[in-house]
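The data blocks that follow each hold one structure.
Laboratory data are not the source of any read-out in this text; all were calculated from the coordinates shown. Source: prediction; values computed, not measured. Cβ atoms are built from the backbone, for glycine too; each structure is taken alone.
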Structure I
Amino acid sequence: MASSPVGFEVLDAAGRRVAQVSDRSWSAGRWSVAWNGTDQAGVRLAPGVYFVRMRVNEQAVGLRKVALLN
């Protein structure tokens, strides 16, 4: 089964990318990724609403809202 490049990025409420959670090739199937609530530099982000965008072959295919709590 062929794999495709898949990336998950975390966006703040203004739409700025604050973290890249995963950027690799995945085969079809069910997968999960985890985000530890930090930005690209490893600094803990403020509690609030963030968005996780999924990209497959460089095209956005999904967007989910997440709440980061203390």
Structure II
Amino acid sequence: MFSEYSTLVDQLKADDSQFLKLFNEHELLDKEIQKKERQPSSEFTSELKQLKKRKLELKEQLFDILKEQPAYKH
């Protein structure tokens, strides 16, 4: 995620506790989604949609924080 900004992401993870919290939650959701996608059951469909929606929300929040940084270059 945000590989082109890896240095800035690493810096924010070290310096910004809110960014780190959001980043860690995003990573956990990503792993949970991957795990559920490997399960052949359709009972997780609604839950999976919710997880993906939350993951996208987190990604947007993280990107908003990135864009606020002086080192951010579009």
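Any idea which of I, II comes out highest on distance in nm of label points 7 Å out along Cα→Cβ at positions 19 and 51? Kindly include the intermediate steps, with their values, before the conclusion.
Working: I: 1.8; II: 2.7.
Between I, II, the highest calculated value is found for II.
Which of I, II yields 0.99 for Rg/Rh (Cα atoms, Kirkwood Rh), as computed? All intermediate terms of the calculation are to be shown ahead of the outcome.
Numbers: I: 0.99; II: 1.07.
It must be structure I, since only it matches.
If helix-only ellipticity at 222 nm (-39500 (n - 2.57) for each DSSP H run of 4 or more, over all residues; to 500) is calculated from each of I, II, which structure is the one that comes out at 0?
Numbers: I: 0; II: -24500.
Of the options listed, only I reproduces it.
For FRET efficiency 1/(1 + (r/R0)^6) of positions 11 and 27 (r between Cβ atoms, R0 = 25 Å, to 0.05), which of I, II scores largest?
II
Looking at relative contact order in percent (Cα under 8 Å, 6 or more apart), point out which structure of I, II has the largest value.
Numbers: I: 33; II: 38.
Structure II gives the largest value of relative contact order in percent (Cα under 8 Å, 6 or more apart) among I, II.
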